[in-house]
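Asks: Down below are the structures I want you to see.
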Structure 1
Amino acid sequence: MVIKMHMSSLSAAALAAALVVAASVLAFSEVPALFVWAAFIGWASYDHSGGTAQAAIRSSAALVFGVIMAWLVALVVAARLLPLNTPTATAIVAGIASYLIAMASRAASLSVVPATFYGFASTFAYLSLSTGAFTVQTLTSFSWSNAIFSVPVSLLIGTGLGIVHGRLANALAAHDTGSASLGLSGNARASTGGKQ
């Protein structure tokens, strides 16, 4: 005898989120070089970008672009390429980077500007909170201490968590949503190839 249980979309999305979050926190606790907080930012970016395959591609590209731009800003400042104090140099170079980010949004793959700033902000969160991370030596090292490696990997794992969440929520809801996936709000979204 098979008992079928149907959950509301919101309940399914909530339970799926709880399961994915719990598993993520546990898994990330075993890998200190990566950051669960950045993964959750990547997940949220994917979800708010539409939660589709196209959203995954655009959100991921923008997240990584934001990390690269922040890393470049940090490298210019840490190398003291401008003859200014650190706060002033950071402000000027970050302003230039912000202009370039907005201009780059003309490209479809970089059109999710909020995701670019999530990557940018995540990188500076890591750099400002991690001892020794904001140095030329660390920023040019081939190690997990370098933000150019650890932050985008964490963010992109988050995109994967968003995809897993949607599929698990659909399975828990036990109803056919066609090609839709459930987001964090429990709302179904059609998986289209259209621009998000």
Structure 2
Amino acid sequence: MTEQVQASPLGIAIAVVFAVSMAALLIWMFRVPRAVTAEVAQARRSLDAVRVILVPTTHAPYSRRGVELACRLAQEHRAEILLIYVIEVPRTLQLNAPLRTAEQEGQEALDTAREVVALHNLPVETAVWRSREAGEGIIAAAEDHRADLIVMGISSRKEHDHRWGRTAETLLHRSPIEVVFDKLPE
């Protein structure tokens, strides 16, 4: 005499869930990605390589907007944000001459920018950099920290801050890495 085993409703439910899960896994594993051209694939890979984004900052609203843009670019790839404040040291002084007011302004600007980055929970590093010209200082900092991208907010009015106009020009022509400018609309 053979004993007949009755299927339990719980056992049937577990078997169905397992079968559906395995089918979904296999479909996901064997799906073929959408075909893209080599140019599109290269553009995507070039952004995947961004690991450190350097953001020069000041107290200006356009500068904070540049920090926000850098954070949004960094979020997808969990890139690190490097905030720098460049003190332009006059040629009549030594580069390491004490400039207390400029150093304090730099720390305040970096603290504000750090708050923007903190909202995005991204890794952040800050530095005060000294240079004769801001553009040259940004390029030196980018090379020193092995930055992959520079994101800089700029004013829509040149007369507002002549330094950033000159700095943008220097970065545009001399930067060895990619630069993104964010011009704040009037």
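Every number in this text was worked out from the coordinates using simple rules, so none of it is lab data. Quick caveat, the model's predicted, so the values are computed rather than measured. Cβ atoms are built from the backbone, for glycine too; each structure is taken alone.
Asks: If we compute distance in nm of label points 7 Å out along Cα→Cβ at positions 30 and 142 for structures 1, 2, which one ends up with the highest value?
Replies: On the way: 1: 2.8; 2: 4.8.
Top value of distance in nm of label points 7 Å out along Cα→Cβ at positions 30 and 142, among 1, 2, belongs to structure 2.
Asks: Rank structures 1, 2 by FRET efficiency 1/(1 + (r/R0)^6) of positions 86 and 174 (r between Cβ atoms, R0 = 25 Å, to 0.05) and report only the one at the top, that is, the highest.
Replies: When FRET efficiency 1/(1 + (r/R0)^6) of positions 86 and 174 (r between Cβ atoms, R0 = 25 Å, to 0.05) is calculated for 1, 2, structure 2 comes out on top.
Asks: Oh, and also: Given structures 1, 2, which gives the highest value for FRET efficiency 1/(1 + (r/R0)^6) of positions 38 and 94 (r between Cβ atoms, R0 = 35 Å, to 0.05)?
Replies: 1
Asks: Kindly point out which one of 1, 2 the value -22000 was derived from, the read-out being helix-only ellipticity at 222 nm (-39500 (n - 2.57) for each DSSP H run of 4 or more, over all residues; to 500).
Replies: 1
Asks: Among 1, 2, considering only Kirkwood radius over Cα pairs in Å, which has the greatest calculated value?
Replies: Values: 1: 17.8; 2: 19.7.
Of structures 1, 2, the maximum of Kirkwood radius over Cα pairs in Å occurs in 2.
Asks: Of the structures labelled 1, 2, one was used to calculate relative contact order in percent (Cα under 8 Å, 6 or more apart), giving 40. Name it.
Replies: Numbers: 1: 40; 2: 24.
The correct label is 1.
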